[in-house]
Structure 1
Amino acid sequence: MIEHIDTPALVVDLEKMERNIENMANKAREAGVRLRPHVKTHKSPHIALKQMEMGASGITVAKLGEAEVMRKYGITNILIAYPIVGEQKLKRLEKLAQDTDVILSLDSFEVAAGISIVGERLGRALPIYIDVNTGLNRCGREPGNETVALIESILKLPYIKIQGLMTHGGHSYKAKSKVEQIEVSKQEGSLLVQTKRQALEKLGIDIPEISVGSSPTSFYCDEVEGITEIRPGTYVFHDATMVALGLVSPEDCALTIYATVVSRPSLERAIVDAGSKTLSSDKSLYTEGHGLVKTIPGLTVSWLSEEHGVILTPPELQLNIGDRVEIIPNHVCPTVNLADELVAIRQGEIEEIIPIEARGMNK
């Protein structure tokens, strides 16, 4: 029974998670695009396989290590959305690509050259997505001429196949309204489509895939012309940031942290056993504190030390030592990466323990 869960614990409501997975799969299907979810959110082959059973065409990973874990469980269609640099990683890529339909992403000739060498060893061209900056200002060349120039240089490499253009609209998390979120969604799609058109006109190369990422923009994929693929991650659980953006309600959040009040040193302060080593230290532009206290509306985890979560409370609140609270984390992805397992419940009972096999796979 859930009363026996030792805290702090990451608890997943399976019915809510499955509904979230199904809703996004339906959204992609209705929009006529493929769904390639990013598994960095849950880092679990068990959940990745469930996403594929429910309509995903493949998966996205952040690092080669995550791909290696997922491949062990029979997942063979994998986009590595991160530049692979260095001979050690290229050797691992060569081994992985022997029996995996792997797609690589990059934004430089140097990374493409290394991948071409791996392709030569394998005797076939490896497919790549060119990363384009559409506003996040992280990886990615600028859309238009700058990206087309990169494509032109990469075309000289013999064992590379340019399969798509990709971007990550992470700046959508800064959008202050639905109108702004839709605008970011449309912009990330249109900039890639324009770049694709330029590549066709100047180089005579048709690039089949236009792949966009981020859970907020995926909500509006049916309003964006020209995209072929979406890569949301957070949607599988949702978190306090998604709630603050108005995209979901707290009841849609499938993952909560069960925590216990271990100290009540004053009427204005309750201490729980979930600190930064459980909740992570991530904050959001639109959330207060370090997580929503779902079981007590209006409260947040006010501040953290490593093993302590401090909740500032009104003096009249009856919150006693030994009481449990449920916390919706601000950013669910790093929260999951801090844990070894997910306690999966259905209708108030523990159904299974899901190990987080790819946690810490940052190489």
Structure 2
Amino acid sequence: MTVLRSLLAGTCALALAAGAQASDLKVGFLSTLSGGGAGLGVDIRDGFLLALGEAGADDVEVVVEDTQRKPEVAVQVADEFIQREEVDVLTGIVFSNIALAVVPSAVNQGKFYISPNAGPSQLAGRGCHENYFNVAWQNDAMHEAAGAHANDAGYESAFIMAPNYPAGQDGLTGFKRFYEGEVVSEVYTRLGQTDYAAEIAQIRASDADVAYFFLPGGMGISFLKQYADAGVDIPLIGPGFSFDQTILPAVGDAAAGVRNTSEWSPDLDTAANAAFVESFRAAYDRTPSMYAAQGYDAAQLLLSAMETADVSDADAFREALRAAEFESVRGAFRFAANQHPIQDIYVREVVERDGVWTNVVVGPSLQDHSDVYGADCDL
């Protein structure tokens, strides 16, 4: 098990507010750091640690462990964090099936969980909990924005596809919730699948106006390359997960011009975002991804709560988290009653800038957006 302390970052661009109540706090960071999807977990980790280092938060200890994208491993890691390491807060999970295996038990044992990525519908609605905060999004959000964009673009029929796991199911549900055209085919792939020849043949034969797909990490890389090689002329759109900075360098011009939806982009015009992108590039010699931005914001939320409350006073710390008094890199951010974000979702386009494939903001798709599941949350 790797133990990291926030003081390791050395240089600190930010300081905790003068006179703030310092709190000795221990974080259990469990994420996918090897195998498929490792790039996502690494970026979340790096963004999280960057924020702590900038703040000089040497009263925060971070214990890091790899879940290997296996729910059974994640459960063991979480149990060790809680029972042996006695952490106060858990964070870091990438995939929704792992979040569903870990979060309910952790929060019911009195631990706080801050999600920097996975946002399954079950935890936003009836399964919400006062100790569970999602600083990224509810899974449907980017897909709902993509459905709205498909309407605006005039696509009257769509082929839709996602992996067969909770986030994939939520994703296609979200797309259909906002899309007003005809869904000609709805296909679920295996999680971790790398060969998409059969699905690409189905897209070609579908005669749809557009193909909407959600395939994160290496799955998206494989699909986009194979789709370009196949020469299918049906345009693609997707959520930001499928066109993220962790994917684009490996995909290259196969993604050129494709539009996608996200709550964040490296060129988003906020002062906090410009500073984050610059500092992340300086620290890690790469452009940050949306996962890194979400990890950074998760740490910023944690630090903001520590400024006004001690984690030993659970009620006070919970209220401090709910207040979300931090400057998000994505701009305006606040929590809905179910402790999931209210935020803008943008349409982005894949372009090449200075020899690097990246995204630029085209415009907003959904503004002040929150999820529909909060209506079933009794917080």
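Looking at distance in nm of label points 7 Å out along Cα→Cβ at positions 276 and 308 for structures 1, 2, the greatest value goes to 2. From 1, 2, which structure was Rg and Dmax of the Cα atoms in Å = 19.8, 65 calculated on? Label of the source structure: 2.
For FRET efficiency 1/(1 + (r/R0)^6) of positions 52 and 292 (r between Cβ atoms, R0 = 35 Å, to 0.05), which of the structures 1, 2 scores highest? Of structures 1, 2, the maximum of FRET efficiency 1/(1 + (r/R0)^6) of positions 52 and 292 (r between Cβ atoms, R0 = 35 Å, to 0.05) occurs in 2.
Since every read-out is calculated from the coordinates, none of them should be taken as a lab result. Nothing here was measured: the structure is a model prediction, and the numbers come from that model. Cβ atoms are built from the backbone, for glycine too; each structure is taken alone.
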